[in-house]
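K.L.:
Alright, structures below, take your time with them.
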Structure P
Amino acid sequence: MSIDRRSLLLHGGLIALLFALGFLLPTYHQGNLARIMVLATYAVGYNVLFGYTGLLSLGHAMFFAAGMYGLGLTMHHGGLSAIPAFALGILCAAALSTVVALLALRTIGVAFMIVTLMFSQASFLAILYAGDWTRGDEGFVITQSARQIAGIDLTDPLARYMAALLIFAVALLITARMMHASFGHVLVGVRENEERTRMLGYDVYRHKLAAVIISGTISGAAGAAYALLFGYVGATFASVQYSIFPLLWVLLGGAGTTIGPLVGVIFMFYLIDYSSGLTNAYMLIAGIVLVLLTLFARTGLMGEVRKRWVAWLP
């Protein structure tokens with residue numbers, strides 16, 4: 001069986017499993033998994049830039065927030081319906097990622113990381129300064145009546161779950177297809193040896209530019225989906241911690257693997273969820289587990305699976 005067919009079966013089977021779980025899980029875990037899939041979409045976007053292209057960003061929260069506020073402000077203040085607002089949220093993230101890419105890619109290495117962090121902090125401060133519109137740290141709620149598409153109430157647990165699955169499935173399949181195309185192979189080449197990729201005649205800058213824009217747009221779509229499905233928009237989602245989270249999720253799940261981001265988000269979410277039920281020092285437990293994984297599973301959970309048992313794992 002070809003690698004392409006195995007990849008199709010893997011991703012199709014994962015989507016089918018998630019679809020079935022929507023009907024089988026109790027309401028609590030159904031709600032958790034819906035949130036996980038939206039955050040995993042964010043991690044999928046981050047994985048395009050870090051896992052495949054090798055560019056470390058510490059400012060991805062600005063793209064997530066661009067999608068979130070692009071949708072939230074137009075629905076809350078402009079009265080737009082869900083679909084046009086969602087499209088506008090994605091456009092805001094795409095526009096911001098284009099501007100950031102054009103400026104940040106003038107730098108390399110650590111400088112790129114610092115520049116993305118600076119842009120992200122500037123975006124966070126802009127949200128706070130525009131508190132009359134954004135409500136700053138307090139944020140604002142999108143009304144239940146507005147969170148509907150074609151008569152489907154997205155506040156209904158099953159409808160929300162299926163919408164989250166749709167967003168995640170689209171991001172996953174786009175990424176999987178991209179990484180099997182020549183474009184994705186060039187991104188991996190840039191990650192492994194940028195100078196050699198350039199010597200082979202590829203336009204490294206153009207591919208890196210496209211990677212930042214694609215990554216930021218997918219992350220923005222996740223932010224817009226989060227606001228629409230869970231009804232809250234707040235400055236917390238533009239803070240530094242939400243730039244660190246996708247890095248952790250991708251590292252834990254396996255950078256450069258298509259399903260690693262989902263695995264990383266599930267692992268972190270339930271690790272904190274269950275440990276917080278045992279002790280108030282749940283972050284200590286999470287920290288110990290993360291250190292152990294860093295020491296003994298350096299390529300992440302799915303990266304170790306690929307290295308040890310399933311070499312064809314995309």
Structure Q
Amino acid sequence: MRAIQINGCCQASELHVCEIPLPEIRNGWVLVRVYAAGMNHSEVLLRLFEADHDYIHKPVVPGIECVGEVADPSDSDMKIGDRVIALMGGMGRSFNGSYEEFVLLPRTHVFKVNTDLDWISLAAIPETYYTAYGSLTESLLLQKDDILLVRGATSTVGEAAIQLAKAMGAHVVAACRRESSFEELIQLGAEECVVDNERLCDYNFKKRPNKILELVGPKTLHDSMLTVSHPGYVCNTGILGNVFSVQNFDPIKYIPNGVFLSGFFSNSPTQQQIDQIFDLIDRHHIRPLYKQVFTLEQISMAHEVLERGAGGKIILQVVK
């Protein structure tokens with residue numbers, strides 16, 4: 001079968017299609033025929049910085065999410081032809097991921113979906129919309145009429161969070177670096193937009209947000225905690241600011257009184273959560289967002305675009 005495989009850190013120009021054997025079926029795992037896969041910045045980090053480490057099982061096929069059909073259910077409860085999505089759980093690091101025609105995945109991270117979406121639109125959903133939904137529901141406990149600030153609103157997760165939060169009945173405020181993005185964010189469901197100057201605590205909001213989805217990360221995290229109302233919730237999900245930790249973190253002094261700080265890690269999706277996401281998308285006619293589509297043969301170009309920032313979700317089309 002066709003696949004993209006790496007043996008260590010490399011440049012985008014070194015990626016190419018190769019032929020590897022079909023995976024061997026084993027109990028507890030499901031063989032999925034991959035139709036398309038959403039691409040993620042973590043796959044760039046793998047290629048540039050992680051692939052040489054011992055904890056990466058090499059050679060490895062990258063890719064942390066995919067959509068397709070069950071080709072062999074092994075001993076699971078699934079059936080051949082079931083339409084599924086899969087994400088995380090070690091894909092593309094501990095075992096081969098989605099940059100291949102057939103992928104063997106643990107049953108725990110393969111989820112049935114009931115949807116009429118085409119494969120490309122479906123591929124925009126798994127990791128991006130699950131991350132947004134999990135952040136809103138598990139970490140921010142979002143409720144109808146909450147005032148939610150999405151910081152890093154033009155990112156893929158930020159845009160998905162705006163769509164989902166609006167559908168859930170929240171008042172959404174979008175923060176981004178450029179005023180030119182405001183119109184698009186309003187079309188997605190934002191009711192107020194602000195330019196992020198990294199000092200939002202000084203901004204005169206129409207009504208101060210009581211919940212903040214922090215996607216820029218540690219670079220602006222403290223400002224977000226100074227911005228949110230008291231009581232208020234802040235969930236740090238992203239690291240778009242390329243600052244990966246808070247230096248000399250003292251929780252007593254760093255976290256203001258009355259502010260609840262949490263994070264979200266998208267490694268443990270459940271079928272119930274996936275069902276809830278697709279129900280929300282279906283009931284509110286949410287259009288999954290993506291920017292560009294590349295084929296396996298265009299993998300170098302796709303990674304070059306991903307590395308410099310695509311301005312939206314990139315989809316890898318595996319089956320033409």
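Only the coordinates and a few stated rules stand behind these numbers; no lab work does. On a predicted model such as this, the values are computed, not experimentally measured, just so you know. Cβ atoms are built from the backbone, for glycine too; each structure is taken alone.
K.L.:
I have -24000 for helix-only ellipticity at 222 nm (-39500 (n - 2.57) for each DSSP H run of 4 or more, over all residues; to 500), calculated from one of the structures P, Q. Which structure is it?
P.N.:
Checking each candidate, the match is P.
K.L.:
Ranked by relative contact order in percent (Cα under 8 Å, 6 or more apart), which of P, Q sits at the highest value?
P.N.:
Going through P, Q one by one, relative contact order in percent (Cα under 8 Å, 6 or more apart) peaks for structure P.
K.L.:
Compare FRET efficiency 1/(1 + (r/R0)^6) of positions 17 and 249 (r between Cβ atoms, R0 = 41 Å, to 0.05) across structures P, Q and report the one with the greatest value.
P.N.:
Checked P, Q; max of FRET efficiency 1/(1 + (r/R0)^6) of positions 17 and 249 (r between Cβ atoms, R0 = 41 Å, to 0.05) sits with P.
K.L.:
Out of P, Q, which structure matches 20.6 when mean count of other Cβ atoms within 10 Å over residues 57-64 is calculated? Could the numbers behind the result be given before it?
P.N.:
Details: P: 28.5; Q: 20.6.
Comparing all candidates, it corresponds to Q.
K.L.:
Continuing with this model, one more query. Could you figure out which one of P, Q the value -0.68, -1.08 for log10 I(q)/I(0) by the Debye sum over Cα atoms at q = 0.20, 0.26 Å⁻¹, for residues 153-208 alone was computed from?
P.N.:
For log10 I(q)/I(0) by the Debye sum over Cα atoms at q = 0.20, 0.26 Å⁻¹, for residues 153-208 alone, the value -0.68, -1.08 is produced by structure Q.
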